[in-house]
Structure I
Amino acid sequence: MRRERLLLHHDRSNGKLIDAKPFVDGINWATGYDLATGRPIENPEARFYKTGKPFIAIPGALGAHNWHPMSYNPATGLVYIPAQQIPQGYLQDMTELDKRKVVGFNIGSSLTATMLPDDKAAYRAAVAATTGRLVAFDPRSGKVAWAVDHPAAWNGGTMTTAGNLVFQGTSTGRFRAYAADTGKQLLDLDMQSGIVSAPSTFRVGGVQYIAFQTSKGGAFPLVAGVAGGVTRKVPNIPRLVVMKIGGTVKLPAPPASAALAWNPPPQFGTLAQVTAGKAHFGRYCIVCHGDSAIGNGFTPDLRVSGTLATADAWKGVVLDGMLKDRGMVSFAKVLTPADAEALRAYVIDRSNWTKANLPDAAAPMGR
């Protein structure tokens, strides 16, 4: 599992590790790197399968930096990193349902450990702990030269220019420019939708343009659930945006949004059935429909699914593949009708619990 959180310096002629310095705070699974071996100096508590104790890793498997492109400016000597803080829980208490399968989410840990417990404080703590940051890192000193905090994780890649600028889009729908040497904010535009891509620049006919794409997406917002924080309320509007100095075209008005009807069916099923449904959800559903079935606005929020009220309609989607042409394939190879019904019991349980306990933070978002 990827837990990148230090900037590693290697000799480009032979690959030898020269140095390793952190670019985020709060790292708890390791204290640094052994420069002789190139291995991290681990916190023994991080080996949860040896201690038998739960461990909340900071950062988690998605790392303090993921795929979002970073950039380097030769004039400032700084590297501009779209960093993030996304904790992740690990638990060794694996059941038969957690063991590796040919199809499904295999993480080598208890699948239910990745999901939040029925505790309002835990949900709100997950939102508060999951943040982002633009880091200007000096590889010569191994220190952060300047940084800008973001209220949510999974922000866009960076681009820096010879004109002493750094550009970045955010998961909250802002497109910003900063002074590359000091971090002073110079531009802040509302793009109406989250931005996870990196901008690019090019010149046509002597005119310089900056282009980037908007839309929400990627591994984290798919699985995050309530930890997506304020980004859950940001619309998902895929666009290609091209800018130039002096441009006058404005974005169209954002599409009208309407609150989804949130009237979950009555709870049914035994505790054992709901518990089994939770394990199946962790295995097969969470990576697209979010922790606790809390959607992030670009895949269906199952808590308000029209199929949730009847077993036959739910089975038609989950097992019979009624929506396969829209991306929801059949899981009949790995789930039985009883498993599908346990899943329905769990999602109904989540819809009722989140409505009663987190009506604002976990409200369903339309696509």
Structure II
Amino acid sequence: MEINNSDYTILIVDDVDANVLLLNILLTKAGYKTLCAYNGKNALEIIEKQVPDLVLLDIMMPVMDGHEVAAKLREMPKTVELPIIFLSALNSPDDIVKGFKFGAADYVSKPFNKDELLIRVRHQLILISAKRTIETQKEELSKTIEARDKLYSVIAHDLRSPIGSIRMVMNALSLNVPKENLDEDMYELMMMGNRLAEESFVLLDNLLKWTKSQTGRLNTVFQDRVDVLSLIKGEVELSEVVAELKKISVKLEGHTNAKARIDQDMIKTVLRNLMSNAIKFSNPGCEVRVVVVENIDRIEVSVVDRGEGISEENQAKLFNSATHFTSFGTDNEEGSGLGLLLCKEFVSRNGGQIWFSSNEGEGSTFSFDIPIQK
């Protein structure tokens, strides 16, 4: 890695004038900028006004020795990571170890070899340059991610309401306009429009929640003693509208009077995504079952389909943000891959777990549980 020596300032600290002069000439000739101090106290005063990029520090000095200077530098926020190379005639193993304990980046024994010293100085400055490059790139990446997330959030938020209205209109048209009143092509266009409106709404809703979650702006708002069965029935009824368009029936099985302390919106999102997936990967004429089981201290909800199922290879990709797995439904419905990631996070936030079982060609069962509120 190449660096420009003139971009770096080195502070020389030594109580012997001749040593300071020699080091100053050597470093200046190599192209570095230099500052000079003749004792530890003087060095700290200089650093207070201008922080160098590197310190060449003698150990045995009057007023304040090198170890004391190093200790004080490590206590100051602006110099806690300032690299220090100790220059000293104290070169026993114990002295060297002591120097590193006080925060030395390197240690050069006196009398030093000028070529060795310059190489060690350059090595430390290369590390500094690399670190600064990484920090700069990290800041730029952080800004890019922040701008991206803000854009996603704005798009999702501003589009969610109109797309939601379009979704309701298309659902109403699809359910209430008799097929015989339209020619075949117009009917197919209407059904396609309804499907696209549904997919777009789910995508925007997931995108908005995912962005808020990743940026730390999504809070879990718990409500006490929520009637879990009523909440599930409401989501099942909503999913029936979409399922009917695909000639798929949705059946609710099981019963519970239990209450739960949950974030209702999050659990609704979980149910909506699991049922949407079950419908998406089921063929016309199939049935999707939502099974509710009350255990001793938990309520377990399972969404069961007899659709295409998931291959073993793809099963490992689910609930994993790194793989971001998604596929097309039986009617070429598209997905974003965010739904199951949201389900995993939202169930976890509500004190539960989520799991699944699937056989390719036979269907899938996605289950989650939440604790009962006593």
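Structures I, II were compared on distance in nm of label points 7 Å out along Cα→Cβ at positions 51 and 211, and the highest value belongs to I.
Hey, helix-only ellipticity at 222 nm (-39500 (n - 2.57) for each DSSP H run of 4 or more, over all residues; to 500) derived from one of I, II reads -17000; which structure? That value comes from structure II. Given a computed value of 5.4 for distance in nm of label points 7 Å out along Cα→Cβ at positions 243 and 315, which structure among I, II does it belong to? Of the options listed, only I reproduces it. Look at distance in nm of label points 7 Å out along Cα→Cβ at positions 203 and 299 for each of I, II: the largest one is in I. Structures I, II were shown, and P(r) over Cα pairs in 20 Å bins from 0, in percent at 23, 31, 19, 23, 5, 0 was computed from II. Each of structures I, II was scored by FRET efficiency 1/(1 + (r/R0)^6) of positions 35 and 291 (r between Cβ atoms, R0 = 30 Å, to 0.05); the highest score is held by I.
Just so you know, all these numbers are worked out from the coordinates, no wet-lab data involved. Since this is a predicted model, take the numbers as computed values, not measurements. Cβ atoms are built from the backbone, for glycine too; each structure is taken alone.
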